[in-house]
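Peer 1: What follows is a set of structures for review.
Nothing in this text is a laboratory measurement; each read-out follows from the coordinates by a stated rule. The structure displayed is predicted, hence computed values, not measured ones. Cβ atoms are built from the backbone, for glycine too; each structure is taken alone.
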Structure P
């Protein structure tokens, strides 16, 4: 099924951050759009300004994969049923809006614990903030060499 960019982003927001409240969902949407608009590094090369290419870049978003570790992943964007809030947040992010605390962030992850790593992934991102269960990371200069 060919979903629009808006639909894909709304489904990813629901899947990746549906339980994180409005702020958490906006933060995740902002990361996706930051990757879309990256001016250098791998996201600029691979994404080329495309929401679809960013979302479906291999090994980036668990929710964009129908299988994980060789097993069916039931929590994927195809099984999501976005509600109006997910579309509203997708529209908000596509329009260029960002939460100030994650304005530059290119990565997020759930550490499944109380601590966020200081660097993620490796040395290309440094810890910026935590919102709900997710830690957010801004790019270092090393990212732009990826």
Structure Q
């Protein structure tokens, strides 16, 4: 068999049922997907963000209701659920901000090496989760 007639490798599409459960996404891919999810989460929870802002700055009475909603809850939702939604927003904002700064840094400095992509993705994940855990402890009254 000569070099010209050597069989080339054949690449096929990924089968969703058999290949996806064993497929390992790199850290940069995970950060990219989470960046999109965090952006969508912030957009979908925009009415909650507007309610929180409006309730907290309208008056002293509305601020007291705002604080009570986090402790006691509203008529339709317990306080722990409101805290979890706020915690999801905290994570979404932190992750979206840190991942966005990572992308801007890569765009400005042309840092497109595989090693930098992996290390910056792991740093992004660790920092966003770490800051979220610290703020969760504050939100749930651990300090």
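Peer 1: Of the structures labelled P, Q, one was used to calculate Rg and Dmax of the Cα atoms in Å, giving 14.3, 39. Name it.
Peer 2: It was calculated from structure P.
Peer 1: Just checking, which of P, Q has the largest value of FRET efficiency 1/(1 + (r/R0)^6) of positions 21 and 77 (r between Cβ atoms, R0 = 25 Å, to 0.05)?
Peer 2: Ranking P, Q on FRET efficiency 1/(1 + (r/R0)^6) of positions 21 and 77 (r between Cβ atoms, R0 = 25 Å, to 0.05), first place is P.
Peer 1: Give the label, chosen from P, Q, of the structure having the highest value of distance in nm of label points 7 Å out along Cα→Cβ at positions 93 and 125.
Peer 2: Structure Q gives the largest value of distance in nm of label points 7 Å out along Cα→Cβ at positions 93 and 125 among P, Q.
Peer 1: Compute volume of the Cα convex hull per residue in Å³, for residues 45-116 alone for each of P, Q and report the one that scores greatest.
Peer 2: Checked P, Q; max of volume of the Cα convex hull per residue in Å³, for residues 45-116 alone sits with P.
Peer 1: Given that distance in nm of label points 7 Å out along Cα→Cβ at positions 109 and 133, derived from a single structure, equals 2.6, which label among P, Q identifies that structure?
Peer 2: Structure of origin is Q.
Peer 1: Quick check on the output: -10500 is helix-only ellipticity at 222 nm (-39500 (n - 2.57) for each DSSP H run of 4 or more, over all residues; to 500), derived from one of P, Q. Which one produced it?
Peer 2: Only one of P, Q returns -10500 for helix-only ellipticity at 222 nm (-39500 (n - 2.57) for each DSSP H run of 4 or more, over all residues; to 500), namely P.
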